[in-house]
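**Student:** Following are the structures in question.
Read-outs throughout are calculated quantities, based only on the coordinates presented, and are distinct from any laboratory measurement. Being a predicted model, the structure only gives us computed values, none of them experimental. Cβ atoms are built from the backbone, for glycine too; each structure is taken alone.
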Structure 1
């Protein structure tokens, strides 16, 4: 048993960028998800979310606990590849190779601000468009359809979807056959970080697997239950997987 049925991609960031570049230069397409501990717990509880994750082209570990768990399971991942890191890296790739991007997510003004900052940072970056979802996007079918139409109107090469999990993974999965994009990335809070509207944990905290603590301190009301109650199930999932592997051997 692995953390996910289809497994996590054992790639470093450099390899991910190379693979995305290959897809963009071919007739292929695919979407990327970045599971963390919260995603793994939901994956084992929610069949529809599981199908959305399994349907992804790449599943990249966003969270050091997931990387550590892979080592316990003797299927080690080389490093964490977070959606928040993937967004600027792919924007740099897009600017260098002439691809366009679309930013979907964040509160009012966040996507537009992120677009301006990214364009200033990466000269030549083509931002095909931005879209700000309504509050409650996960339940608003009309706004979900409007977001789809906004993306398809400009046909970007890379779509970043940061509307929170599980809404972003489910929206991309349900609409994948209709989305006119080559690569889609479910990137969580990456747009907020890119726009500077939320502070990101220092690099040392990210490497130490403490980014969750940084986020909890800054958003206690929203995140306390996720990190301190719901995600405890992650450790039982890992222990069960370790036990099953030991029993087979």
Structure 2
């Protein structure tokens, strides 16, 4: 579904991605782990068309998208949940969700998706008329994920979904991501600094170090890799 081939991207004048290649197969959850400043968020921003790619190719369902505008990328079926959530704080929960479906006109299906979102996150139904900015951090993360799902993405990109959340809330969010993947078949590409949770959730994973992919493989294998344990799991 997604393929990056020798992608180089500069961020703030720095060569953030130094020719990375990776792939995501339909139905998978794939994690990208690494330390702060490794280039993880830049990878997602490059896929979404927000940060321009200097060289290399990004293919989505075999179509090159590295020169495609961000709104067109959303229309193709890629939605991103950005780091720090970035909901619309002055809009209500309901209005935030409606913004997620902005490019759609299949009203009956949108109604079904609202029902599914409220089943996943009952608190959002309770708070649907409340301003997004008044929600707790965990509730805002639920809203950010739900807003992205309202676009009915084929590929969901998540940037640090556990950032600033309690362990209990993190566990809840990750269990919901598993449901989204298994029940709807939504493919997920996850950037996450909590390497343990990311590897437990994912089918495969890549390790990014200083803009270079240093390791890849089954998530279960990486979870037991001694180098990964020392560098990212604190074991």
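**Student:** Relative contact order in percent (Cα under 8 Å, 6 or more apart) computed as 24: which structure among 1, 2?
**Tutor:** Matching structure: 1.
**Student:** Next question, about the same structure. On mean projected area of the Cα convex hull in nm², for residues 169-216 alone, which of the structures labelled 1, 2 is highest?
**Tutor:** 1
**Student:** Taking distance in nm of label points 7 Å out along Cα→Cβ at positions 81 and 105 as the quantity of interest, name the structure among 1, 2 where it is greatest.
**Tutor:** Numbers: 1: 1.6; 2: 3.0.
Structure 2 gives the largest value of distance in nm of label points 7 Å out along Cα→Cβ at positions 81 and 105 among 1, 2.
**Student:** Now for a different question. Given a value of -15500 for helix-only ellipticity at 222 nm (-39500 (n - 2.57) for each DSSP H run of 4 or more, over all residues; to 500), calculated from one of 1, 2, which structure does it belong to? Each step should come with its number before you reach the end.
**Tutor:** Values: 1: -15500; 2: -10500.
Structure 1 accounts for this read-out.
**Student:** State the single structure among 1, 2 that was used to calculate distance in nm of label points 7 Å out along Cα→Cβ at positions 57 and 225, giving 3.6. Walk me through the numbers before you get to the answer.
**Tutor:** On the way: 1: 3.6; 2: 2.6.
Computing distance in nm of label points 7 Å out along Cα→Cβ at positions 57 and 225 on every structure in 1, 2 gives 3.6 only for 1.
**Student:** By the measure distance in nm of label points 7 Å out along Cα→Cβ at positions 17 and 177, tell me the structure among 1, 2 with the highest figure.
**Tutor:** Across 1, 2, distance in nm of label points 7 Å out along Cα→Cβ at positions 17 and 177 peaks for 1.
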